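Visitor: Next come the structures, one after another.
Readers should treat all values here as calculations from the given coordinates under stated rules, not as data from a laboratory. The model shown is predicted, which means the values in this text are computed figures rather than measured ones. Cβ atoms are built from the backbone, for glycine too; each structure is taken alone.
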Structure P
Amino acid sequence: MVSVSCCFTWDLRLSERLVKEYRDAYPDARVSLGGPVFGLRSNSFEPGRFVREGVTFTSRGCPNNCPWCVVPGREGELRLLPITSGYIVNDNNLLACPRPHIESVVKMLRTQRNPAKLAGGIQASLVKDWHGELFRSIRISEIFLAADHMGAIGPLRKAVRIFKMTRKKLRCYVLIGFEGESI
């Protein structure tokens, strides 16, 4: 069985080509194409399946309904997943999770050989002092903060102050172009 998962519409042609190549190379194998691009939602996460080693998801979805974001439409409301081992946390909105869940994620990250990478995008407006203390208690290579609109700049600055990390560790996703917004 070969399963190809496609996340983004711009990768669909490549994914279809990959399916064809697998079918040509392994005519007796069952080859399927699926994934988020088709609106398929997952209520579980299996480390190493469709993602590289080290990536983990501890939640799916997001409680926000930002008009520019596809996550609520694709993944629905925020829901917690069992915490699996990994050092690259790709949750869409980790800080929207309950405090005990976040603390459990950090506990898991302490066991990892590699420093943590919070790559899913931390919603700066949700950052509290306790998040800063908690995240400073572990080794972190990068934290990706989200600046989705002009109103996010103030919370972004506050989050940077709370995290008190070197600028080398802080990254920022900047989304522009929605409804004519520009730099």
Structure Q
Amino acid sequence: MLVTVFNVQAQPNIAKRSTEQVKGQFVLPKLPYEMNSLEPHISQKTLEFHYGKHHQSYVDNLNKLIVGTEFEKSTLEEIVMKSSGGIFNNAAQVWNHTFYWNCLTPKSKLKPNGKLLKEIEKEFGSFEEFKTKFTAASLSLFGSGWAWLVKNADGKLEIIQTSNAENPMKQGKTPLLVCDVWEHAYY
């Protein structure tokens, strides 16, 4: 099920178009598809709640928390990389969710092509083996968090899990694909 809804093409520009500030406030970015476009995999009701309530609350909380701090004029990526505590948790959840929405697509492809496919085949043996390992990482994460396909500092692809709001950018890794395994993603 995971691969049928994921946009398995590399997502290099998502960080650049993640949540922007308008008049000093971060705003929830528009979804790249309609609310019912991911059905039957993710219902419109689930998407409205996940995106419209959870993601929006992370944006609202972040805006409140950064007032009067060194992060007031920072980009979202700068906040994720340099903050801790409540500011980090909300900033990372805003970034992670924005990235997640852009990894999903109503027009799924059965597998990527080009350079990304070659890198996946080199690292995992085949795209089928990658799907098996990515699904296992998603299903075996204890508690709330994220399963990621990342490019590490050596340029190799790897599948990692992060707990809670953690983000692989803080580990020097470049996110390429993510699966949200927080319980609110599926109720």
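Visitor: With Kirkwood radius over Cα pairs in Å as the yardstick, tell me which of P, Q scores highest.
Guide: Going through P, Q one by one, Kirkwood radius over Cα pairs in Å is largest in P.
Visitor: OK, next. For helix-only ellipticity at 222 nm (-39500 (n - 2.57) for each DSSP H run of 4 or more, over all residues; to 500), the calculated result is -11500, so let me know which of P, Q that is.
Guide: Q
Visitor: Using FRET efficiency 1/(1 + (r/R0)^6) of positions 39 and 135 (r between Cβ atoms, R0 = 30 Å, to 0.05), single out the structure from P, Q with the greatest value.
Guide: Q
Visitor: As an exercise: Cα extents along the principal axes in Å, for residues 63-110 alone, calculated from one structure in P, Q, equals 46, 18, 17. Which structure is it? Working shown, then result.
Guide: Values: P: 35, 19, 15; Q: 46, 18, 17.
Derived from Q, not from the others.
Visitor: Now, a different point. Hey, semi-axes √(5λ) of the Cα gyration tensor in Å, for residues 103-166 alone derived from one of P, Q reads 22, 12, 10; which structure?
Guide: Matching structure: P.
Visitor: Could you figure out which one of P, Q the value 25 for relative contact order in percent (Cα under 8 Å, 6 or more apart) was computed from? Each step should come with its number before you reach the end.
Guide: Values: P: 14; Q: 25.
Label of the source structure: Q.
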